[in-house]
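Chemist: In structure tokens below, several structures.
Values quoted throughout were computed directly from the atomic coordinates according to the rules given, and no laboratory measurement underlies them. Here the structure is a predicted model, which is why all the values come from computation and not from measurement. Cβ atoms are built from the backbone, for glycine too; each structure is taken alone.
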Structure I
Amino acid sequence: MKIKSSLKLNYSTTYFLRQVYNLKTILGISLALLIMLSSCYEEMPNNPIANKAPVTKVFLDPDSSISYQPSKINLHWSGDDPDGLVIGFYFSFDGVNWTFTTKNDSSFELKIGAVDTTFIFLVSAVDNSGNEKYDSQIFQNNINYGPEPFIDKNGNGIWDAGEDYIDIGVIDPQPAKIVLPIKNSAPVISWNVLSTIPNVSYPAMTFGWDVFDLDGNETITNIKIALNDTNNAVLLNGGVRIITVSTKDFSNSSPLMDIYIDGNPNNAAPVKLPGLVFDSNNRFFVQAEDISGAKSGWISLPDTSRNWFVKKPKGKVLIVDDYILLDDAAQFYSDFMDSLSLTNKFDILDLNVNKLPYLNTTFLETIKLFDGIIWYTDNDPSLDLANASVQNYLDAGGKIFFSMQFPNDIDLQLIEGFLPIESDTSYYKSSIGTNTSIASRDSLNYPNLLTNRSFSRVRSFKLKGVGVKPLYYFPSGVLNGHIGFETSSKNLFFIGGPLQRLNGNPGSIKKLLFQVLFQDFNLTL
């Protein structure tokens, strides 16, 4: 049982103590004067009237019901003393251990086990008829209430002379009582609005969910996740709300998947997730469990109306199709992979068809399944995605070949986030025609190119001075700067045009791809 009410005496309690002390002093002086005046006229009574105990009441919030409260409740109490003042209250849930407070209400979290439980709350008012000295033990009503509360100014745990304290008077011998039948509420789980799932993906996916528990979300102790079979579920911490699962164990027919909390590879769970089936439909399940053992229902993605087909990568190269225009780009790349002896050894991720959830995270973990990627775009590329993922992919050892164009208006600083360009200089031409030469500064290794079709929104760049090798430019002065380059570390190549429109010199694109993929990137089949 967790009790939120504080047992320390705060500033308001200290102020209260001083006011009580001042009031008692005034009352004492007044009483002494009255006695002196009375003694002038008559004798003191032989049988003075005994101090009466205060009377206590307790109740729930006005809108609450006694029958089966949730485990977090608010209680209120009051006291009335017929011949004095109420200075505080003692309360207890077991009749043995009592806590003093000057408050008239408090919130309690009543922790229960796997079954519903009944608690009994007791509270007794305390009056101001103390003995004007500190008592290390208060024993009344056959109960030891412990020492009188005090302000421990020196922090030594015991009362010392000069420290303020509450002078406990008579304690109500008949505590007010309320019976609290507490019903545990099972958690409720639902998918996060961002959690969708494509029809087809590679073995990297991100899931997110929301959990609510009427007894407080802090009571949720476990999250259970499973792939295809809930009997093989694994446990995660109850605070987990987003995970990414991934595996590169392609040789195993029953691989275990890594679990990244919040999609962060540096925060991997100590367990792995079994159950994945390659080249087949799969289903992901999640369930929440609270401290009492009460569980939500299982929810799944996808539901029974859809399928999630998980493909095992065929090889080490992934083509990222970021192309919207309707032309022969997709067929062009497929044909050239075949010409490079990569038939059935490459994969394709179409960003416009298979919409990935938690895009930045899921995309990064997907491309990390491959040693190299060819990312081709028209003039509306996914720049935010590139900016969020490219450097992380390169840092993980990946290699990228870009065939990328850009829109008319562009933030060069955004491009500088993943390409080695100077963000203050770019050169632009609305279009270039057929038979336009694009020369190589290293024609021995990188072939000269020639446009076989026109294309629009052509952009070249001024490159950073360090870490980049300038390669392609317009010898005729169509544009200044460079339209093609490669990093000195040979892990990123860029050409600012669509390859299917730069193949005017027969065999040039095949030679370029071969040089970059197999010589510079050192990819193996």
Structure II
Amino acid sequence: MSKKKNRKFIFVVGGVLSGVGKGVTSASIGAILKRKGFSVTALKADPYINVDAGTMNPTEHGEVFVTDDKDECDQDMGNYERFLDTDLTSANYMTTGRVYLEVIEKERAMKYKGKCVQVVPHIPEEIIRRITRAAELNDSDITIIEIGGTVGEYENILFLEAVREMKLTRPLDIAVVLVSYLPVPAHIGEMKTKPTQHAQRSLNQTGLHADLIVARGRLELDSVRREKLANLCGIKKENAISAPDVSSIYEIPLKLEEQDMGNKLLKAVNLKPRKSNMSDWESFISKVRNGKREINIAVVGKYFGTGNFTLADSYISVIEAVKHGAWHHDVKPKLDWIDSEEFEKNLTATKKLAEYDGVIVPGGFGTRGVEGIIRAIQFARENKIPYLGLCYGMQLATIEFVRNVLGKKKANTVEMDPKTPEPVIHINPNQAENVKNNRYGGTMRLGAYPAIIRKGTKVYKAYNEDMISERHRHRYEFNNDYREAIDAAGLKVVGINPESDLVEIVELEDHPFFVGTQFHPEFKSRPMRPHPLFREFMRAAITRNKEIEKLAV
């Protein structure tokens, strides 16, 4: 690790509204700078009081992303890993709660030597310590830090204060990017810059000024609006970067680099311009755009709805992993979100799954909609529809098998029925103690664990490795009392943790593709390196699609 490296820091903040695209902008900047030959890492500064994202409701906050080292993070960490093609750690994620907890623990340990501990300077100092520590641990030339929330809010003001203090002490090493929304009101039909003007002024009130503005919106930024942003937001005209809606987020790095955004940022942090080699990204986007065959995938779960809206963010890594697997085979994925409660209200509704090329049941918790999921799994198993069960999807697949193949109709998970006489899925003593004592945050089986793969199986063929490592996030486990019986009946146990002897993967014999994993493979999928299981699941789905097409002729 180099101590003499003059590290640079690019802060990305948001204006006007949440969900404007700070995360993918940060990730895209990282992808661009990496292709200029720099070592790059990315951090997320979340303004929530939660210590981590693990206790946040996914329908409100989005997916909980998990790192190898057991951290439960914001979903933007997944974007960083995918775009940078790297594995991040807990050092790359902080929350307001995590920062305050560290300061309070230091105070309790007399680390401040009797001083009055104050919001300022001690909270910003801890934020700065975490930012610089992450840069050092990753040995990065350039560190990109996304500040959660929107400028003008109370919640992120201390993070912005930390940026201001860093800018004072090292003005040549800091750049600020404002990602802001430019609406086109339907009754006016003109793109409006006024909200972004206010966002820049709100940022100015914190002592900061954006060097570049990324203009998000439905349409391209035209010269008139670019001129307005320059004059009224105090930036160079060429530093107003157009970022219209695109069909795939993976087009964003190319869109930004068309406007030489990478070199503009290098100039802002006092570095010389460099050429980018984006050829690999261009080839990848060509595959994304040119896929013609459409593959229909049903995602059956329960974290989809809030009011009249479907929140796909609850499963963003699953969505992206499906896309990666599809694009690898030069096809287009079409995902339909099916609320499992629909199958509970109407027992024949599962027949609609016959229209699909594959079925995925992602992770989840609780009892709502479980019986509907089990019915969906049974239909996929009996009708030879490619199936991929992730975490809860693996657990419920084993319950369905024990019920309907082994004939133990009362088989269940103790999460749903604590008194079930057939506890196919149970809780280990350590986790039971955590639940009993209301210890929920950060106490699940989290992070990377190894698994030994049984040779001669579809899973082994996918990985082509004897030993794998995958990320977990769960509290309940498969009960080994049922292991021999399901294996003998055809639901093979093909992945085992060598340390705990816990079941990690099951695979059904005599089925095109029926795999359940206790872990979350979606967390390790990359745009140009799809996860092996998603790649092979999509291969099976494509085969089914072609067979259905032949029957229709």
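Chemist: Thinking only about Kirkwood radius over Cα pairs in Å, which of I, II has the largest value? Walk me through the intermediate numbers first.
Modeler: Values: I: 29.9; II: 25.0.
If we compare Kirkwood radius over Cα pairs in Å over I, II, the biggest value is for I.
Chemist: Now for a separate question. Starting from the value 49, 32, 24: which structure in I, II was Cα extents along the principal axes in Å, for residues 84-171 alone calculated from? Mind dumping the intermediate values first?
Modeler: Numbers: I: 49, 32, 24; II: 44, 30, 25.
The read-out comes from structure I.
Chemist: Please compute FRET efficiency 1/(1 + (r/R0)^6) of positions 132 and 356 (r between Cβ atoms, R0 = 41 Å, to 0.05) for structures I, II and give me the label with the greatest value.
Modeler: Numbers: I: 0.05; II: 0.25.
Looking at the calculated values, the largest one is II.
Chemist: Now, a different point. One of I, II was used to compute distance in nm of label points 7 Å out along Cα→Cβ at positions 108 and 404, and the result was 6.2. Which label is that?
Modeler: Working: I: 6.2; II: 5.0.
So the calculation was done on I.
Chemist: One of I, II was used to calculate helix-only ellipticity at 222 nm (-39500 (n - 2.57) for each DSSP H run of 4 or more, over all residues; to 500), giving -4500; which?
Modeler: Numbers: I: -4500; II: -11000.
That value comes from structure I.
Chemist: Consider the structures I, II: one of them gives 16.0 for mean count of other Cβ atoms within 10 Å over residues 252-259 as calculated from the coordinates. Say which. Numbers along the way, then the final one.
Modeler: On the way: I: 16.0; II: 19.2.
Here the read-out was taken from I.
Chemist: One of I, II was used to compute relative contact order in percent (Cα under 8 Å, 6 or more apart), and the answer was 14. Which one was it?
Modeler: The value was obtained from structure II.
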